[in-house]
Structure P
């Protein structure tokens, strides 16, 4: 395991920052029968009149059971986007540092970089949508703080080669973030199993996809205890509300149902891929390790507009690098997929 001092990667103003201490940080057990008049809350019971647990302890305990990762190695956020934004704030000095992304990829990496005044170095994936490892390593410099790897990748749907990821983890001089939003649909093992092997590894996941909770906005960051301790100092004190915590815990206790839904999506993905292959104007269907399929068509703008007119919304990715004339189809219900295929055959 390569030695790397995470402290040297942090922004100077973050190293000694003192976190805001909320009422529920100072007295943690708000579940027992006591008189709580410390947080200026409304005393009348509405079920949400009290501030939520700032550390989301019950949700983390359940995730620890499921994922086999210590609760002290987790940070929960208002969606994965808040988690990613916190990483920029912790590690990237505005107008000085840079991050590396591998287009085509998730667009929020660049949006958050721009928001935080951070340069983005882009190294395109190869023709098989795999990282160009040597070019990535050559692109880094002393101010390269974060490398973003989305695997399975959005919008291409493939998982990156594990050996290439391991080489990047071993040789990149900064933080490597592996975005696993779609990992539950993949044949590959999560990089959570290697979390303790690489001090610079951060894995992000979400409850928005496989768990069907996009509306509650809950993202998860897994990293070393030290990195998590730093992020805890700079996150807003009550960044995950009580309703989100309750709904997440409810869903996390229904794993049989979640697994059943994932299996259904995988079966429907296989069927959808087979059916798309019979559409005459679809030229290429790329292998998918996610809950969507990327397909190259004859004219993406034309086909997108035609589908909109028929009441079907897909994602037009033709403006993305390496995705000219590509449409992205999310795997829907059996009925939704049926309508899509019927409509495509009529165009």
Structure Q
């Protein structure tokens, strides 16, 4: 689909180009820019390694290895061509190779990537996930794949559709370059498989199909969410219209929003700030924190977290007890969770509009 510039009297088409014609190299130019802000491909992810190759007897390297908010690994494979080459086959190999990665190995990889101590690397990962401590049983249950290219051949798209039908999460993001008359380069980034409007439907189908395969952990989380969201509807709390999920997090990924997270031993209510730019996020956090005294009179003590190794920022409150608690304790945990959500919603309601404009 073409992109047009609005002129005084007409829509003027913007010329398509190629990365090669623009003099952009795959690793030095495209990958470097995506590494700086991977949200162009995966809005809910953080980069944990580049050119990852920590395995024996193989020289193969993952362009970018990421982690998403559900503690799943994300393999990102980049091409600057118009057919994506054999990126589907490469990414499947890489996904298989990292599928056995442990949380400790992830911390080690991230420490090397950021050139920092393992304790700092672990703290950054835990903050991103919203975990108080490592939970090996929650980490790396699935591996997602993101393929990015200027375009995709029929062979690649057919393979990706077939894999998605069988429960393997593979996404194709088309990065189409354009050049304005003054030489300015633009990139149109579009997820073409699955189409964004179909993603939620396909996720529900995959959840239903995979529930038995994934075991009681996912069923328990879905059951716990059912009680949380029922209370949210009854009390008028945020997200009461959402459907239960097997995942650990419910909310909106971008903007300034109130989200929920559940873990085995506790639950978290958070104001998650991701406006697409770290400086903008810090300004929003500063705007909210300027009203800290007023807010905490309503909510009680909160954690005001700049998340230095993530683009986002967060204000959060943790409630003890989670989905691993005895089921007889769930109603009390869920009630305290929704009460905390209502308090945070009340305290931040008027501030959020100003935060978004800060």
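If helix-only ellipticity at 222 nm (-39500 (n - 2.57) for each DSSP H run of 4 or more, over all residues; to 500) computes to -12500, which of P, Q did it come from?
So the calculation was done on Q.
Say we calculate FRET efficiency 1/(1 + (r/R0)^6) of positions 12 and 100 (r between Cβ atoms, R0 = 30 Å, to 0.05) for every structure; which of P, Q gives the highest result?
Checked P, Q; max of FRET efficiency 1/(1 + (r/R0)^6) of positions 12 and 100 (r between Cβ atoms, R0 = 30 Å, to 0.05) sits with P.
Out of P, Q, choose the structure whose coordinates give relative contact order in percent (Cα under 8 Å, 6 or more apart) equal to 18 when calculated.
P
Could you figure out which one of P, Q the value 16.2 for Kirkwood radius over Cα pairs in Å, for residues 60-187 alone was computed from?
Q
Just checking, which of P, Q has the largest value of distance in nm of label points 7 Å out along Cα→Cβ at positions 52 and 284?
When distance in nm of label points 7 Å out along Cα→Cβ at positions 52 and 284 is computed for each of P, Q, structure P gives the biggest number.
I have 1.7 for distance in nm of label points 7 Å out along Cα→Cβ at positions 228 and 300, calculated from one of the structures P, Q. Which structure is it?
Attributed to the structure labelled Q.
Hey, volume of the Cα convex hull per residue in Å³ derived from one of P, Q reads 154; which structure?
P
Which of P, Q yields 14, 37, 29, 13, 5, 1, 0 for P(r) over Cα pairs in 10 Å bins from 0, in percent, for residues 4-91 alone, as computed?
Only one of P, Q returns 14, 37, 29, 13, 5, 1, 0 for P(r) over Cα pairs in 10 Å bins from 0, in percent, for residues 4-91 alone, namely Q.
Read the figures in this text as sums done on the coordinates, not as results from a lab. Here the structure is a predicted model, which is why all the values come from computation and not from measurement. Cβ atoms are built from the backbone, for glycine too; each structure is taken alone.
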